[in-house]
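K.L.:
What follows is a group of structures, each given as structure tokens.
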Structure I
Amino acid sequence: MLESSAKDFVTALSSKEPIPGGGGASAYVGSIGMALGVMVGNLTVGKKKYADVEDDVKALMEKGERIIERFQALVAEDAEAFYPLSQAYGLPKNTEEEIKIKEETLQKALVKATLVPLEIARCCAEGIDLQEEMAQKGTRIAISDVGVGVIFLKAALEGAKLNVFINTKIMKDQDLKLKIESELNALCTTYTAKTDRIYAEVQNSITGD
């Protein structure tokens, strides 16, 4: 899906087709947010002023590239996971047997469709941690891009959260539902606060407020 242009992706996203959807869009936004952090690293490496942190920045960039690759893979994984779920919603339910088959198919498809956006949320958390360090060690001339990147990652995290909850809402496996929602709520509580702090620090370094 990401082999197409950004324009094609947005066109597909705005259509009535079930994929791509909010989960894939969240992963896409996450990859852009992480790419901004890597860009700051590229602008930092090779500058005499930052020679003492160059090795650290290079390590951050390598990790950031891996996170970008994971986000990009998750765009496709979300589409692959959601399509069977969308098909399950459309199954007939005219007889007791059809109702049973539909429910079983739906519950099975829900699991993967829920685990993918949970993984997107985990990647967002990794990216936000990386941006926190990049904000401290990256070049000051591009510090605003760390702020933009971290806000994109927060948006991706919140998007992933909604895509998890819309599925767990109808999940009958209560143990799995609780496990997923507990992890996600913990991630969102920790990383929403961290993002807001990083963004405020970046803004303060620019405006002096």
Structure II
Amino acid sequence: MIILHGVSASPYVRKVIAVLAMKQLSFEHKQQMPFARDAEFNKISPLGKVPALQDGDITLCDSTVICEYLEDIYPEINVYPINHANKAKARWVEELAGSRVTELAAGIFFQRFMRPMAFKKDPDEALIAKIIDKDLPPILDYLETLVPATDFIFGELQLADVSLVSPFINASYANYTVDAQRWPKLSAFIDRVRAHPIMQPILKAEAKIMG
């Protein structure tokens, strides 16, 4: 039995859940906050980060490592493109999403949602304004050229699409959405990914946890 550790609202955990769903793999999900000083979890994830995945005798941390493992071990349904050039592009999209996009988009979520709830501190609205007005627009300009006008990046929904949209799902919990007038392709792309039959049950279950 596959066991996934990590809180559903993490953009990194969400993308692993989506891969498990796309591959139609059963798993047990243990909700786990990162950096919780949980001695038992730290045996599984020594850095205290989520997600972590156990599959029999295998224990893995880091969402990209986990997704690549699932692709290799359960290859019947692909979540990366088969074509080598497209696979490299997909890995770049995943890297960009997991680094700069998450830093900015999910950073809004951290300030407006996690900081008051978990740390009992007011959000840094000056920092949020800087992210929205200065830091995010150049990235959104690039993403507007990257995403397709219809369907998904490689035709069918795959990991690259979920990875890219996942940080914006977190930002939406903090009342931020991409301006559809300024970035129409990206805004529509985010909506398509969220509305996909793979994503809908994931987001509905997540919404219950988020309250």
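K.L.:
So if we calculate mean count of other Cβ atoms within 10 Å over residues 97-104 for every structure here (I, II), which label has the highest result?
P.N.:
Structure II comes out on top.
K.L.:
For which of I, II does helix-only ellipticity at 222 nm (-39500 (n - 2.57) for each DSSP H run of 4 or more, over all residues; to 500), calculated from the coordinates, equal -29000?
P.N.:
I
K.L.:
For FRET efficiency 1/(1 + (r/R0)^6) of positions 49 and 161 (r between Cβ atoms, R0 = 35 Å, to 0.05), the calculated result is 0.35, so let me know which of I, II that is.
P.N.:
The structure behind it is I.
K.L.:
On to the next question. Out of I, II, which structure matches 28 when relative contact order in percent (Cα under 8 Å, 6 or more apart) is calculated?
P.N.:
Attributed to the structure labelled I.
K.L.:
Figure out for me which of the structures I, II the number 19.6, 73 belongs to, where Rg and Dmax of the Cα atoms in Å was derived from the coordinates.
P.N.:
Clearly, the read-out refers to I.
Bear in mind that the values in this text are calculations on the coordinates, not laboratory data. Every value quoted in this text rests on a predicted model; they were computed, and no experiment measured them. Cβ atoms are built from the backbone, for glycine too; each structure is taken alone.
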